[in-house]
Structures are given as C-alpha cells and as structure tokens.
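Engineer: Heads up, there are several structures right after this.
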Structure P
C-alpha cells in the first residue's frame with residue numbers, strides 16, 4: 001500500500017499530525033509499535049509487568065515502554081530514563097490524564113524568551129486542548145494525595161502542592177456534567193491524580 005505521508009507513532013503528536021494531513025487531502029498511514037487495546041485489556045495495576053510493560057524480548061506486551069538514553073561518553077549519573085507509550089494512542093496511554101501548563105519560569109527562560117511572548121503565543125493552543133480534552137481539576141483527596149502533600153511539606157515546597165488538572169470525566173460512567181466541554185469521549189478518573197512541583 002502506498003501513502004503520501006507515513007507517520008511514525010500514534011500518540012499526541014503523531015495522531016494530530018495524521019489527522020491534519022488527512023484533512024488536507026493526503027493519504028496517511030500511521031505506524032505504531034504496539035497494538036490497539038480494548039478498555040478491558042488495560043492492566044489494572046503496573047505490578048502486572050507482562051501486561052503493563054512493553055519489552056517484547058522479555059515477553060512483555062503492555063503499554064509502558066522504558067528507554068534509557070545515554071550520552072556517547074558515559075559518566076556516572078548521566079543519561080535519561082524516558083517513559084513512553086507503546087500501543088495505538090502512544091503516550092496518551094500512559095500519561096495519567098494530567099494536563100499541565102508550564103510554570104512562569106518556562107516562559108522567561110533565556111534560551112527562548114526573546115523570540116516571542118510565549119505565554120501569549122501558546123495561550124490559544126492550551127485553551128483549545130483544554131476544550132478538546134475536557135480538562136477539569138481532580139476533586140478528590142486520596143491517601144496518595146495526602147502522602148504527596150506530606151512529602152512536599154517535608155521538602156519545604158508544600159505550597160506547590162495542588163490538585164491535578166486532568167482530562168477525564170469526573171462522575172459516573174455515562175453521566176453528563178455541565179463542566180465537561182470536551183468533544184472527546186469521557187474517560188473515568190484514575191484512583192489518584194496528584195502533583196507537587198519542586
């Protein structure tokens with residue numbers, strides 16, 4: 001089969017790219033490392049390693065890929081651990097539905113602050129993404145929230161703890177709410193969605 005464009009990956013970047021190209025009339029193919037998962041096929045816990053992790057050499061065909069990137073010259077403490085998704089949806093399978101906007105330091109970083117007013121430049125895109133994904137603030141205070149808050153306070157950054165903005169339907173399956181404005185199908189919230197920034 002021949003395509004005008006072949007997109008590698010079906011996550012946030014790949015799926016939007018494929019959609020926009022198809023809308024322009026191009027024939028588009030999308031390649032993804034993993035498979036499509038039905039709702040009942042997702043692992044209930046990350047402890048079910050064979051169903052959670054993507055490591056085919058180890059017989060693991062789940063959604064979470066772990067990749068260690070190391071510099072050409074190895075030094076102690078160098079390298080980056082990258083968590084990414086493997087399956088139709090890519091990283092959207094594993095991002096925990098968290099939808100943050102950058103903190104002020106991002107917009108004033110000397111590497112790019114003089115190029116444009118990034119806060120103004122990106123505002124409409126963040127607004128559109130929030131509408132499309134149905135962003136809401138996770139309303140529950142779970143044991144995980146309390147533990148995260150306690151750790152943040154012990155680190156001296158308790159003031160940075162806040163409920164997480166998420167792209168999920170907070171309520172019963174099938175229930176409509178006046179706060180949900182998303183064009184995407186509702187997804188139910190995970191048991192805990194918390195954040196503290198240091």
Structure Q
C-alpha cells in the first residue's frame with residue numbers, strides 16, 4: 001500500500017483556480033468514456049434523483065436526505081446550478097447519448113490540498129453493465145480538468161461492488177483504522 005502523504009503532497013499552487021467557469025462549460029470539454037458523458041444536474045432531472053434517493057442500495061451506501069420529495073429534489077438540483085470550478089461541493093450526472101441518467105459523481109473538494117473525496121452512485125437499471133469503470137474514468141477526467149492532484153474514495157468495507165470496482169480500476173488502498181476502506185488516485189499535476 002502506498003503512503004498517504006506521498007500520494008497527496010501539495011503541488012506548487014495552494015488553491016484551486018478562482019475562475020467562475022460554470023460546471024456546464026467544464027463538462028462539455030470532457031470526452032465521453034464508454035458511451036457516457038458528464039453534465040450538470042437539471043431541474044428536469046428531479047424525478048430521477050427522487051428515484052435514486054428511494055433506491056435501497058443507494059441509500060445503504062450513500063447519505064440521502066430525509067426529505068425525498070420531488071420539490072426537495074428540484075430545490076437541491078437548483079442549488080447545484082451555481083457550482084463553478086472553485087466550488088467546494090461539485091455534483092454532476094453521467095448520461096448516455098440519449099441523455100438518460102446512469103448515475104452521479106460528487107466531489108467534496110479540499111482546495112488547500114487540491115484533492116477531493118469522491119462519492120458516486122449508479123442507477124439500478126445500469127448496474128453490472130461496466131458503467132462503474134466509465135464513471136471512475138469520467139471522475140478522473142473531471143478532477144484533472146478542475147486541476148486537482150488527487151481523489152479519495154471512502155467506502156464501507158461491506159460494499160463489495162464499490163471495493164471491487166476501485167481495486168480493479170487502479171485505485172490504491174490507503175491504510176486506515178476504521179471499518180471503512182479508503183482508496184486514492186493520484187492525478188496528473
């Protein structure tokens with residue numbers, strides 16, 4: 001296992017670009033992988049988000065709000081519309097050519113260290129079709145476009161699908177003292 005400090009040594013810059021570039025512009029620059037691409041959430045996606053929040057597997061491994069109504073989902077999505085490359089929280093969806101949502105990528109960014117914790121989910125109809133690898137590839141491409149130097153994915157040790165995906169996709173497990181497993185990915189700096 002790799003050393004945590006070696007994986008996340010600071011690069012020359014201390015903060016992420018202060019650009020007001022919107023996530024829609026950033027997403028448009030990222031090439032599709034495996035037939036899927038990233039784009040920002042839209043308020044018209046609220047029903048898909050409600051379905052995801054009610055999916056027992058998504059709720060088992062990811063935090064979901066107590067209020068899972070269509071109105072709350074629309075308001076939550078509206079809140080993502082102001083995200084820029086300088087935002088601390090970034091949420092985008094992965095979609096196919098027909099604009100069907102396959103899943104979500106979320107970053108909690110530490111701008112001082114230029115790393116982010118990655119959270120993700122894949123909609124039930126799209127699991128076990130190889131989209132997890134595409135999602136991770138798009139996560140890396142998005143993080144590099146945001147000028148991050150590393151990603152961290154923390155998952156429950158019992159989440160066999162996520163653990164297997166991260167292990168077989170080149171992520172490095174970082175030793176921890178918790179029941180959760182932590183994986184890291186160093187990015188091009």
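Laboratory data are not the source of any read-out in this text; all were calculated from the coordinates shown. Just so you know, these numbers come straight off a predicted model, no measurement behind them. Cβ atoms are built from the backbone, for glycine too; each structure is taken alone.
Engineer: From P, Q, which structure was relative contact order in percent (Cα under 8 Å, 6 or more apart) = 15 calculated on?
Structural biologist: P
Engineer: If helix-only ellipticity at 222 nm (-39500 (n - 2.57) for each DSSP H run of 4 or more, over all residues; to 500) comes out at -9000 when worked out from the coordinates, which of P, Q was used?
Structural biologist: Structure Q accounts for this read-out.
Engineer: Quick check for you: by Kirkwood radius over Cα pairs in Å, which of P, Q is greatest?
Structural biologist: Looking at the calculated values, the largest one is P.
Engineer: If you don't mind, there's one more thing I want to ask. When Cα Rg over 2.2 N^0.38 Å, for residues 88-143 alone is calculated, the result is 1.44; to which of the structures P, Q does this value belong?
Structural biologist: P
Engineer: Could I ask something else about it? With mean count of other Cβ atoms within 10 Å over residues 136-143 derived from the coordinates and found to be 22.0, which of P, Q does the value describe?
Structural biologist: It traces back to Q.
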